[in-house]
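Some structures are shown below for you to check.
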Structure 1
């Protein structure tokens, strides 16, 4: 017979499934909930339930939203002529914290990774092309991570979008190779945005 009640073990197991949470941290979180005021635990449970029921992906850029369009796409102050392409929603938050970009976004939903079976069809590339056909977009900033998968994705997009008529740029200096965009500090991202380079110069005639 287990010394720990089943509800405690079950909650600790769920905490343990979260990224970056090991068994000991999962136990500490579980026992913190046991010691907490019941109202605080109820608020946590309600917030978790609302997270799944009220939050969706933006129908235009695929960032998180509580309506059909996210707050960025609904904003009248954003520059609609520029789209920053990122791998996931956390990358949008990282770029926003930098304060160096004021256009719209497009969340691919990942990066090309043949080993993991992620190809172009698993990413939102066709949706990006559809947005460019509207004629408003002048520049696409490829802000995928500076690792092998991110660089491969940026190269693929630059080739696929080369005939779209828009200017293609890539985040330049300031981001170390192999790093994830979401973990970069604001100044690093701001400098990378300011020093972005055109991908046309890299294309062989």
Structure 2
């Protein structure tokens, strides 16, 4: 199936998406961790609360675990996420001597991926989000919505793992289209191609989708 056609159809239904920076690289990394297994609204509240509670990321790195946990409680799984955030921040400090991740922009994409994936609990989706949303690198993140929609469209086989899906989709999407394609696939998965009761009659992709109806 032609990616350009899907991209154009999704843009008609969900809009053209020029790239803009969501956060700086470290803030994006923390935001992605907070977004895991919760809604955007809850993760957004947790991120805002974390920012308001502590002056900077250095303060989070040295804070008591219970204080971090309390500040992100609205995001769910606060105990697990607090431990992960603190561990990541302390690992970065140990590796780099500071929490400035702007150096990632000077690395090749593969070097940046490799460095980020050495951090505790950081996988391909988190890496993709950090590089795409904070630095505009053409790295395609596959979240649950993208994974579901891609399988229904036949872009990836049903038995494909999430990790393998990152490889397949990353090789498939032209660099210039990565941001818009990702954002619109997520939007499509949230509002049209839902996990339960997808709205196939309203779907602009129904004529090209093997799973329609």
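Bear in mind that the values in this text are calculations on the coordinates, not laboratory data. Computed from a prediction, not measured in an experiment: that's the story for all the values here. Cβ atoms are built from the backbone, for glycine too; each structure is taken alone.
Figure out for me which of the structures 1, 2 the number 0.95 belongs to, where FRET efficiency 1/(1 + (r/R0)^6) of positions 31 and 103 (r between Cβ atoms, R0 = 30 Å, to 0.05) was derived from the coordinates. Going label by label, the one that fits is 2. Using helix-only ellipticity at 222 nm (-39500 (n - 2.57) for each DSSP H run of 4 or more, over all residues; to 500) as the calculated read-out, with -12500 as its value, let me know the right label among 1, 2. Structure of origin is 1. When mean count of other Cβ atoms within 10 Å over residues 95-102 is computed across structures 1, 2, the figure 17.2 traces back to 1. One of 1, 2 was used to compute Rg and Dmax of the Cα atoms in Å, and the answer was 20.7, 73. Which one was it? Derived from the structure labelled 1.
Tell me which structure, out of 1, 2, gives 26 once relative contact order in percent (Cα under 8 Å, 6 or more apart) is calculated. Here the read-out was taken from 2. Supply the structure label, taken from 1, 2, corresponding to FRET efficiency 1/(1 + (r/R0)^6) of positions 15 and 159 (r between Cβ atoms, R0 = 30 Å, to 0.05) with the calculated value 0.10. The read-out was computed on structure 1.
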